[in-house]
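Following are the structures in question.
None of the figures in this text is laboratory data; all of them are computed from the coordinates on show. Everything numeric here is computed off the predicted structure, so don't read it as measured data. Cβ atoms are built from the backbone, for glycine too; each structure is taken alone.
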Structure P
Amino acid sequence: MTILPILKTWLFTLGQAKQRTIAIFFFLVAFLIRFPFFFRDYIDRDESTFILLGQSLVDGNLPYTVLWDLKPPLVYYFFGLLIYLFGKSFIAIRLAGTLLVALTAFLTYRIARPLSNAPIAILAGLFCVYLSSLFGSLQGVMSEHLSTFIFVSGLYLLIQSQYWWKILLSGLLFGFALMAKINLGYAIALLVAYYGWKCISTKPREVPFFIVIFLSSGILLGIGICFLPYLVTGDAALWVDAVLKAPLAYADATRGSYLKVLPLGVFTILFILIAWKKNLLDLSNSRLQIVVILLLGIIFSFIRSGKINGHYLIQVYPLFLIVISAVLYTYKPRMTQRISLIAALILLLLPFESYKEYRDIFKHKRDRGSWFNGEGFTVVKYIKANDLTDAWPLFLEYHIGYWLLDANPPTKAATHPSNICRPETFPFYNQERKTGLEELRYIMEDKTPALVVTRKNRLVFDKMNVQENDYIQKYLDQKYQVLDTIDGAVLHKRIK
């Protein structure tokens with residue numbers, strides 16, 4: 001049997017399966033792709049920071065009170081819940097990330113299904129798994145994985161019916177999504193404006209007024225629930241500073257050129273317009289209108305910031321795949337044997353990083369006797385083996401080590417090492433120091449960490465932070481000696 005009948009039979013059979021079976025299929029694909037990364041110490045610095053703040057929450061501290069980072073609070077509530085339920089388990093955290101990806105893919109399939117057909121919608125969900133799990137740091141659990149799942153859940157509920165409670169719940173989910181990733185505010189605001197415009201500009205009204213009210217109320221309720229703990233504890237101003245003011249200050253200070261991101265927006269708009277002009281995209285369909293509006297809102301947030309990276313795009317993939325599904329269904333491309341073979345090869349070759357990671361973890365298990373790998377583990381193992389656990393550490397790299405040592409960073413700014421060099425955020429949590437160099441001096445000269453962990457043959461901070469890099473290198477040379485090099489980590493011990 002050739003590849004074309006196999007592919008068609010497989011897609012058709014799966015398309016006729018129960019919804020539960022399709023959901024399990026997406027989970028199994030996500031699990032197989034992401035499983036070898038369950039054992040890494042860290043995949044992205046942000047994930048390690050989320051874990052630290054989640055642990056701090058479990059210890060009884062609201063986010064931003066003891067440790068600090070730029071993300072909204074729902075991310076830390078999510079990680080805190082996982083740690084509370086499962087303890088210090090990398091596997092539980094990475095498995096939760098896999099579940100988020102699988103559920104997002106399933107919802108992508110469910111939304112795309114009425115706009116296309118079952119096989120095309122399944123492919124949309126499958127590529128959602130691939131694109132949300134491969135390339136760069138997407139194998140970790142990012143704030144985009146959480147926010148996108150909640151966001152797409154809200155979208156799914158919104159387009160299902162006009163029952164007031166579903167609209168309210170949809171708004172609640174959009175509010176929660178905003179409290180996991182603040183840039184979604186542009187898309188959510190555009191959605192509310194769209195409904196408001198539909199409500200007042202059409203006669204008879206295409207959108208009843210109660211939908212605007214319940215949707216907006218749900219959004220505000222989601223934000224309010226995340227704000228409530230701070231209101232109760234008298235930390236309302238801290239929440240406003242951390243969730244609203246600091247991210248805006250950081251965005252203004254680090255704003256890139258919109259020209260870097262504009263091509264993505266231009267491509268998306270041209271794709272939609274050309275498909276519409278060629279009658280491949282029915283923009284009179286209200287469901288499709290909502291998807292397109294949300295997609296453009298998210299892309300506008302990227303253009304507004306002038307920045308984009310791999311994990312930002314997690315927010316775009318489900319919506320874009322839904323639009324592509326609608327186009328393919330209308331276009332009805334002819335599936336030849338050659339196209340089927342290329343498609344099958346793409347599906348098999350895309351998870352190349354996973355194949356490589358499977359090889360690496362088996363090699364690590366054979367050579368070192370453990371599945372868990374990375375300097376976060378090996379440095380901590382070295383510290384414990386050499387009775388250095390009482391020596392207060394500063395992790396300028398591999399800062400997941402704090403979690404494994406039951407330790408805290410020396411200052412709020414050091415929660416994420418990069419935050420040390422983000423003085424634009426200091427007025428909102430660190431008013432004693434004004435610059436990154438002042439913060440670094442305070443850590444090294446006043447806090448005097450006994451151990452400092454850096455990365456071998458790498459600058460400690462971004463190359464643009466010349467003063468901070470010069471200072472830390474000279475200070476380490478003068479006051480510390482290299483105790484050992486463990487894989488890619490350098491362990492410095494204070495001697496003066």
Structure Q
Amino acid sequence: MTAATFDGFVHADGDRLVDGEGRRLQWRGMGLGNWLLPEGYMWVLHGGPQSPRAIESMISTLVGQPRATEFWRRFRDVFIAEADIARMAAEGFDHVRLAINARVVMSDDAAPLDDGLALVDRLIDWCRTHRLWVVLDLHGAPGGQTGTNIDDSPNGRPELFEDPRHRERTIELWSMLARRYRDETVVAGYDLLNEPIPDDYQHRYADDLAGIYRDLTTAIRAVDPNHLIIYEGSHWATNWSIFTEVWDANSMLQFHKYWSPPDRPSIQQYLDARTRLGLPIYMGEGGENALDWFQTMFQLLEDHEIGWNFWPWKKIDTTTSPCSIDPPPGWSDIVAWAAGQAPQPSADDAAKVLDDLLDRMRLNRCTYRPDVVNAMMRRVPLRLPATGFTFDAGGASRPRGAQPLAGFRDDDGVTVRFTGDGEPDWAHASYSQPAEGFEVVLDTGDWVEYEMTLAAPGVLEVTVEVGGVAFPDVAVDGVSLEPSGTAGLYRTPVPIAAGTHRLRVTATRGDTSLVALTVAPG
């Protein structure tokens with residue numbers, strides 16, 4: 001990772017993303033969801049309100065408008081604070097992607113909103129202090145670009161593409177932001193539209209999406225010649241069929257990745273586009289899954305020199321984000337009422353719960369989950385699923401008799417066996433369940449390699465989980481680990497230096513069914 005430097009602008013250099021000094025960037029970032037654009041699932045409002053305007057209505061119904069206004073003012077101060085940015089920097093992240101709701105920074109008559117813009121300015125100042133770049137992400141465009149809760153669309157339709165007034169306001173919004181930040185090198189780029197036109201809309205409005213991207217590019221370049229422009233594909237940023245030409249030389253293409261196999265075939269269309277168009281590519285949003293999926297997916301991206309951004313930093317009662325807000329007593333009553341399953345709490349009772357919730361949103365009150373960060377960074381201590389071996393040419397021995405698993409890493413020349421029933425389910429946390437497991441089967445002499453990073457030097461212990469009785473040999477950077485006397489447990493003979501290392505597992509005592517490795521300080 002290259003530490004953020006603000007001497008010059010992040011920009012595209014052919015198909016590479018580079019900083020102002022021309023150094024290639026391997027981005028590792030964090031998504032700031034739910035702060036300027038709340039989403040219902042991040043509040044565990046299952047069966048309740050999902051969009052920002054619906055959540056705002058819920059709060060005002062509970063406690064009245066004056067107290068609701070104060071709630072949101074305090075929420076903006078505590079949900080993302082400087083302590084959060086400092087922690088991201090300490091963990092090794094180099095940028096944040098800020099999800100912006102248009103109506104937080106611009107009024108209905110296209111006037112800038114000082115209070116909302118001050119929040120963006122404050123975040124930029126914090127990121128300057130802690131050496132992170134900022135990507136400005138228009139998550140909720142005027143009228144809505146998706147027609148779902150995630151863009152705060154007022155009528156559940158992508159009216160950005162249906163009403164020319166919304167199109168003009170979106171152009172005015174990006175012109176205003178580009179004019180405001182044109183000299184700000186902490187701002188890395190402009191992410192024009194988040195996940196536009198999903199599902200059937202991807203076909204109906206494909207030409208309109210390409211057209212508004214061109215218009216936004218022209219408007220931005222009229223006031224800002226320097227910042228990187230980022231274009232997302234349609235259908236949750238997975239369909240890149242509109243990208244047939246280069247609209248701006250200083251641009252980058254973005255895809256998102258959720259609930260799909262973490263393997264090369266799943267990203268091949270994006271790799272092909274990078275080669276064809278000569279532009280850098282970026283996985284700007286991914287997560288909401290299990291630790292094994294994180295480890296493999298982010299290994300996949302980095303082995304293919306794709307920068308990434310994890311989604312999101314903080315949610316209520318979660319195991320899939322670094323920060324989990326512990327819900328206060330009484331929050332479940334509000335959730336049940338919002339879902340129509342319980343009576344409405346009194347205004348005073350609800351106000352007490354909301355006040356407690358705000359206090360619990362502070363970083364020092366959250367339950368921090370280092371295992372989530374360790375999985376995406378492949379940082380010790382961590383679990384390495386057998387199928388998380390590296391994707392580069394040196395990642396496996398590629399035996400002739402391999403029997404790849406159809407639909408998952410089937411281009412890697414390694415025997416992978418699914419041990420669950422039916423077909424693998426890549427959705428959410430099911431990937432990590434024992435019933436949904438995988439094994440890598442190694443014949444004698446076969447090997448696979450994994451990447452791991454140590455924050456500090458030290459002796460390591462590696463526990464190998466196998467599906468049979470044959471245990472492999474294990475080595476780190478070519479140095480064999482010593483069996484401890486306990487089956488499957490190995491130790492490094494000498495301390496290992498801080499930094500990134502290769503861990504090789506070789507079948508030497510007969511065919512080996514490898515399930516996982518756990519790496520921990522010795």
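Computing mean count of other Cβ atoms within 10 Å over residues 239-246 gives 15.9 for which of P, Q?
Details: P: 18.8; Q: 15.9.
Traced to structure Q.
Of the structures labelled P, Q, which one yields 13 when relative contact order in percent (Cα under 8 Å, 6 or more apart) is computed from its coordinates? Please report the intermediate quantities before stating the final value.
Working: P: 19; Q: 13.
Traced to structure Q.
For structures P, Q, calculate distance in nm of label points 7 Å out along Cα→Cβ at positions 303 and 415 and state which one comes out highest.
On the way: P: 3.3; Q: 2.0.
Structure P comes out on top.
For helix-only ellipticity at 222 nm (-39500 (n - 2.57) for each DSSP H run of 4 or more, over all residues; to 500), the calculated result is -9000, so let me know which of P, Q that is. Working shown, then result.
On the way: P: -20000; Q: -9000.
This figure was derived from Q.
Also: Give the label, chosen from P, Q, of the structure having the highest value of mean projected area of the Cα convex hull in nm², for residues 39-206 alone. Intermediate values should be presented prior to the final figure.
Values: P: 11.7; Q: 10.9.
Answer by largest value of mean projected area of the Cα convex hull in nm², for residues 39-206 alone: P.
For which of P, Q does distance in nm of label points 7 Å out along Cα→Cβ at positions 231 and 367, calculated from the coordinates, equal 5.5? Walk me through the intermediate numbers first.
Numbers: P: 5.5; Q: 4.4.
That value comes from structure P.
Identify the structure, out of P, Q, from whose coordinates mean count of other Cβ atoms within 10 Å over residues 159-166 was calculated to give 13.6.
Values: P: 13.6; Q: 18.4.
Clearly, the read-out refers to P.
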